[in-house]
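Listed after this line are the structures, all set down as C-alpha cells.
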Structure 1
Amino acid sequence: MALKAPTRPTYPVDLAIGFVGFFAIMFFIITVVSEITDQPALTWALVLLVLVIVLAVLVRRRSRILRRVKETAPDRDRV
C-alpha cells in the first residue's frame, strides 16, 4: 500500500491562488482586447478588479499561514 505524503498547510490556499490567478489573467486579456477593439470594457475591468483584490487577500492569507507554521515549528538549529 502506498503511503500518502503529508499535505502542506497552504495547499487549499495555493489551489485558490492558482484558480483565481488563472481567471485574473484571462480577464486581463479580455479587458485589453476590449479596450483595443473599442468595445465596452467597464464590466470586464470591474470583474478584473475584484479578482485582483481576491488574489491579494489569498496571498496575504498564505503568508499568514506560513508565518504561523514557522513560529510553531521546532527550531532545528538548536542542539
Structure 2
Amino acid sequence: MKTVILYTQETCPPCHAEKLWLKENGIEFEERDIRKNDQFLQELIQLGASATPATVIKDDNGEEVILGYDQEALAEKLGL
C-alpha cells in the first residue's frame, strides 16, 4: 500500500494540475497546504524542496520524493 502526501499552495497552477491528475487516476492522497500550516512548510523544507508541488510516496520500501509536477515520474512510482 502506498501513501501519497502532496505539498501544495493555493496560488500554484502545477499543484492544481497534479491534484486533478491524481484524482483522475484514482490515487488517494493527503494534501498539505504550506500556506495554511507552518509545520507543513517546515516539512517541505526538510525534504529539500524550495517550491510546490512536492510529492512524497511512501511504501514498505521507504519513501520517494518527487519535486514539481512530473507526471512520468509519478506514474512510474505509483505503478500506473
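So the values come out like this:
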read-out: For helix-only ellipticity at 222 nm (-39500 (n - 2.57) for each DSSP H run of 4 or more, over all residues; to 500) computed as -10500, the structure of 1, 2 it came from; value: 2
read-out: For P(r) over Cα pairs in 5 Å bins from 0, in percent computed as 3, 16, 30, 27, 16, 6, 1, the structure of 1, 2 it came from; value: 2
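Read-outs throughout are calculated quantities, based only on the coordinates presented, and are distinct from any laboratory measurement. None of the values given here were measured: they were computed from a predicted structure.
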